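Listed next: structures, encoded as structure tokens.
Bear in mind that the values in this text are calculations on the coordinates, not laboratory data. What you are looking at is a predicted structure, and each value in this text was computed from that prediction instead of being measured. Cβ atoms are built from the backbone, for glycine too; each structure is taken alone.
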Structure 1
Amino acid sequence: MSTVVYWRRTDVEGLERLELTTGPGGVTASGTVVCLEDGGFRLDHTWSLDADWRTLRMEVAVRGTHAEGVLRLDRAGDGWLVDGVPRPDLDGAEEPDLSVTPFCNSLPIRRMLADASATLDTAFIDGPALTVARSRQRYEPLGPGRVRYVDLGLSEGFEADLTLDDAGLVVRYEHLFERVEPV
């Protein structure tokens, strides 16, 4: 089964197209972000997820005014390989968090209990810069289809309310993204 969603940025000019394909072995996601931030860039990202929506592998390719390159993350037990190199500082990080898409929020949200908050460490990827650093975040349920995101790490103090569809995908991410329909 394949699903296509579009998000627009609400803080700067930008648009994303994401295609999800769900099969018996898991989920693949492929997205393209075009944004005018940081001098303008195009960022392509692909994800391989298991049946529980845990990231097995992801790749980010950016082409823009200030940066160009490719970054790959592979799950390695309880840690991560970044471009094939072990990163012990990321050991225990549960999921990648790619800065330019709300898709990555769906991964922990789909696994959290409806009535309990979830705190996790992530491998935060600054999309345009292609850097990876450990960060911490919390998700707090606010009711059906609503969750509060709280950054406890690199952007400590940032909070946003997220509205979700029935599949756990973001419809609205306060301050940053909203789903749009093609015309």
Structure 2
Amino acid sequence: MTARIGILGGRFDPPHVGHLALARAACAQLPIDTLLVTVVAEAAHKAAHAPVDHRLAMVRLTFAELGARVELERHRYTVDALEAYGYDDPIFLVGADQLAAFPTWKAPERVLELARLGVAARPGYAPPVDDSERIELFELEPHDVSSSAIRARVAGGEPIDGLVVPGVAAYIAEHGLYAGDTST
């Protein structure tokens, strides 16, 4: 039997406790044997604020407790990455908000041919889903956190304790990331 891989991808600029909670919940509720976290070097829809080497380091700190593999992703679109790597029926993890935007992704039908979508839903709320057998829902307690809010807090000199794992907070401070960022 082939091990089922779960893939969580993003810019992670910076990675936060919401990302970690999503990964924990998916690994607990879905048939995932290995978690792969991919850091997108250059996203198709938005430029990154921190250089990719810093984002990779912060992702390693964030997901270390899960034993996740962390890799750099040079493809700009999910479908291109899935086609290039040819995983055997992976589960691509997304939040309910990303599912709502899924029809706007590059080749969404092809993404569903190459991977299942593991969609995080809030308790008591299921996002609208078509009848696709390729979409699996799992519950996730909501976390009121976003990367843009963290960048804004750092730029404003406010603490980010509890929004990121302690190692990431220390890393951001040590490297001066986001401190002068006014374009959160």
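If helix-only ellipticity at 222 nm (-39500 (n - 2.57) for each DSSP H run of 4 or more, over all residues; to 500) computes to -10000, which of 1, 2 did it come from?
2
Figure out for me which of the structures 1, 2 the number 23.6 belongs to, where mean count of other Cβ atoms within 10 Å over residues 100-107 was derived from the coordinates. Write down the numbers at each step before the final one.
Values: 1: 23.6; 2: 13.0.
Attributed to the structure labelled 1.
Out of 1, 2, choose the structure whose coordinates give distance in nm of label points 7 Å out along Cα→Cβ at positions 12 and 28 equal to 3.0 when calculated.
1
Taking relative contact order in percent (Cα under 8 Å, 6 or more apart) as the criterion, which structure among 1, 2 has the greatest value?
2
Quick check for you: by distance in nm of label points 7 Å out along Cα→Cβ at positions 92 and 132, which of 1, 2 is greatest?
On the way: 1: 1.8; 2: 0.8.
With respect to distance in nm of label points 7 Å out along Cα→Cβ at positions 92 and 132, the highest-scoring structure among 1, 2 is 1.
Identify the structure, out of 1, 2, from whose coordinates mean count of other Cβ atoms within 10 Å over residues 52-59 was calculated to give 19.8.
Answer by label: 2.
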